[in-house]
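S.K.: Next come the structures, one after another.
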Structure I
Amino acid sequence: MSQLLTVHQAAEYVGLKPATLNQYRWAGGGPPFFRIGNRTIRYDQADLEVWLRRNRFTSTSEAKVHGT
C-alpha cells in the first residue's frame with residue numbers, strides 16, 4: 001500500500017476541491033477510499049492514480065460515452 005492521504009491532500013493530488021471528493025464519496029463514481037473509525041477518511045495514492053487513468057480520454061465525445 002502506498003501513502004494514505006487526507007481528503008484535502010487527495011483533492012490536491014487529483015486537482016479537485018475537497019467538496020467534490022466528498023460528493024463523489026456520497027454519490028459514487030469517485031476513487032476508492034478507506035473509512036477509519038466513524039469520521040476519518042483516507043485515500044491510497046495508488047488508487048488515486050488508477051482512478052485518474054480510468055478517467056483519461058482523447059476526446060470529449062469519448063468521455064461522454066463513458067458517462068463523465
Structure II
Amino acid sequence: MTIVSYWENEIPPISDEEEAHYRKLAQTSDSEIDFSDIPKITDFSKFMTRKEAEAYRAAKKKQTVC
C-alpha cells in the first residue's frame with residue numbers, strides 16, 4: 001500500500017463518486033461492516049489513557065517550543 005501525503009492547502013477536492021461513497025459509508029451501521037480481515041485486539045497494555053496521552057503531547061510540545 002502506498003502512503004500519499006498532502007499539505008492541508010494541497011488536498012485535492014473529492015469527486016462526486018467519492019462523495020457518494022463516503023455518504024453511503026456514513027449511513028452504514030457497524031453490524032453491516034465486515035471486520036473479519038482485521039485482527040482482534042486483546043492486549044491493551046501498551047495503550048495510553050486519554051489523560052496519559054494529553055500529558056505526553058503537552059510534554060512533547062513543551063520540549064519542541066524551546
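Just so you know, all these numbers are worked out from the coordinates, no wet-lab data involved. Everything numeric in this text was worked out from a predicted model, so none of it was measured. Cβ atoms are built from the backbone, for glycine too; each structure is taken alone.
S.K.: One of I, II was used to compute mean count of other Cβ atoms within 10 Å over residues 14-21, and the answer was 9.9. Which one was it?
M.R.: Checking each candidate, the match is II.
S.K.: So, one more: Given structures I, II, which gives the highest value for Kirkwood radius over Cα pairs in Å?
M.R.: Largest one: structure II.
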